[in-house]
Structure P
Amino acid sequence: MKKFLFLSISLILFIVPSKIQALAAEAAILIDQDSGRVLFSKNANDQKLIASTTKIMTALIALENSKLDKKITVGEEILKAYGSAIYVEIGEEVTLKDLLYGLMLRSGNDAALVIAKNVAKSEEKFVTMMNDKALELGMKNTHFYNPHGLENDDGTANTSTAYDMALLMKEAMGNEDFRQITATKSYTLKTNKKNYVWQNKNKLLTTYEYTTGGKTGFTKKARRTLVTSASKDHKNLIAVTLNDPNDFTDHQKLYEEYFAKYNLVTIIDHEDYQLTDKEYKNKILYLKKDFKLLLTKEEEKEIKVDVKINKKDKFTNSKIAGTISVTLDDNILAQENIYYKDKNTKSNKTSIWEKIKSWFS
């Protein structure tokens, strides 16, 4: 049986025709969380206000640059906060973890300001970190002015695109702590001043069983914004809608259609896949992992694989022998390195006999 390889790379704007044409959103996108492949798109590169979905970046910056158990005393930075809040007080003692739950579940603008102050020493430095991260992720049409998402007094406001926010959510869902926080329906906290019980504003967590996380947002100018994720039968999707009055309904519709439309296909089992080349006759060519891809039945028939092996004069200490590319309709869906090792290198595979001995022991 012919085998193919799926390999993960950055998001590729490869649009598949969809039955969903009546979304109320001004801009929307649906992607495969694992590969980054775009499955549905509507005005995905149009710059829009993003409101409190900003807080996905705020949480990610905090998680990557501080510790969850960091002890924090709330300061006067909260005096600048307005709008949605968790209502912490000056002098209240909390941890970064507590603030992140307040940020993501209740969209606390006060929590965002406290996080920024305690992670980067100032809101301005924190915002610089947010914009640097956006550039790193390839969010080319995004700019942050604050860590909460409200419009500033001078009229400036955080802007992004559905495509860029999908990039951000994909990155954030790769963080284990973020996944746990964003999937939490309720969080209870007792501090030196108060007791709190926070319920998640993301209604899909309670109304749609396959939801794994997300962040809501709203301002009068941005209107309703929503970023969510959902998983079913090992298929993982991310949806983004900007200025959508029916956002929760639209997200569920997108998920249901695309879970049904796409199958999770094992393109290659790395332990069974055989690679040989005369340039590497004394080497073992191998791949590091199994690869899977969401495909329709029609697409499964059209997938093509291109193997490129380096010549001997290109041998390097990196142990890379070449690359494999996976294409569909001349669009590169994925690309990954092929590695080599000496034939006398001990295999990572466990023999049947070793497994039997291990079982008896």
Structure Q
Amino acid sequence: MVEGRASLHVVQNPIHRWHETNVDFEGVPPQTELSVYDDHTRSILSKNDSPDIPFTYSVNPYRGCYHGCAYCYARPTHEYLDFGAGSDFERKLVKKPEAARLLRAAFEKRSWCGELVVFSGNTDCYQPLEASYGLTRACLEVCLEYQNPVGIITKSTLIERDLELLQRLHLRGLVTVTISIPFWNTDNARAMEPYVPKPARRIETIRMLAEAGIPVGVNVAPIIPGLNDEDAPAVLEAAYQAGARQYGTIMLRLPGPVREVFETRLRALLPLRADKIMHQIEACRGDRKSDARFGSRMRGQGERWEIIASMIRTSAQKIGYLPAPERSEKSPFRRPPKLSPQLSLF
């Protein structure tokens, strides 16, 4: 049960690290309404060279995320837009209306060789905005047109809308889907990821994808020691029974203002457990709240973390999860033939 009586939307914006002034409200701050802005960026592919991330290219049709997960590592990126990493990240959202056109232009460049593209590297590509704007679907249609491999990571059941499109991608060996389910305890999930479908509902999404023949896995992440590590075996079991065959997990990351957002939510909604959870996080981070070093930031350290990691690994092995298959070095990517101006008239 959620211990606190506070509203689920408890996080206001932490002090902006690039602003010289900060405004505090006396009493209850005003409700934050949803605002949607256009981003007229000139490119859509994001490239990373982190040794911790198993893909190089990603597409983010949206910035910010309505799901409002307290632990989201992408929150600091909103400060580059001159927004806050707290409530602004959840309610001042940005869409990229030219995403599909920009992706097609990227695929037309001679330098593009058909590398895997992941949706999304930062915020959920199937967050509620997608129901209205369809930018993720439009980009996936471009990937199908060019036969470019894609990976999708989402918490949203909205992906079910695109089942037929995903089947067409799968028939060409182009798609894998990962559904993120960090919690099995519904109340804890509600506290930490308030606007995400319930864990059991996401299991049904896995089942629907698997029954349609689409390769699907589960991401039990982030692991928050003392809060959801004990949920991992139940999530793994339910996901496997629904059809997931690969799994992933990472340790909670609290970069920059994410720590304040996370801890504020934790203390407001789970006050009786907050101190213990924060202490366990530190125990798995070498007595620190976070670790930004490559090779360390995605996993914990120390005896407590090894117990958690071993428990998850052993559970997955007993249940029957398989190692992730190696991707073929040869991409099926191909540029569609262009019609001559005369033929395009017919």
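Looking just at distance in nm of label points 7 Å out along Cα→Cβ at positions 64 and 144, which of the labels P, Q belongs to the structure with the highest value?
On the way: P: 0.9; Q: 3.1.
Looking at the calculated values, the largest one is Q.
Given a value of 5.1 for distance in nm of label points 7 Å out along Cα→Cβ at positions 40 and 184, calculated from one of P, Q, which structure does it belong to? Write down the numbers at each step before the final one.
On the way: P: 3.0; Q: 5.1.
So the calculation was done on Q.
Once percent of Cα pairs over 34 Å apart is calculated for all of P, Q, which comes out largest? Before the final figure, lay out each step's value.
On the way: P: 37; Q: 26.
Top value of percent of Cα pairs over 34 Å apart, among P, Q, belongs to structure P.
Looking at structures P, Q, which one was distance in nm of label points 7 Å out along Cα→Cβ at positions 48 and 304 calculated from, given that it came out as 3.6? Before the final figure, lay out each step's value.
Values: P: 3.6; Q: 2.5.
Derived from the structure labelled P.
We did not get these values from a lab; they are worked out from the coordinates using the rules stated. Just so you know, these numbers come straight off a predicted model, no measurement behind them. Cβ atoms are built from the backbone, for glycine too; each structure is taken alone.
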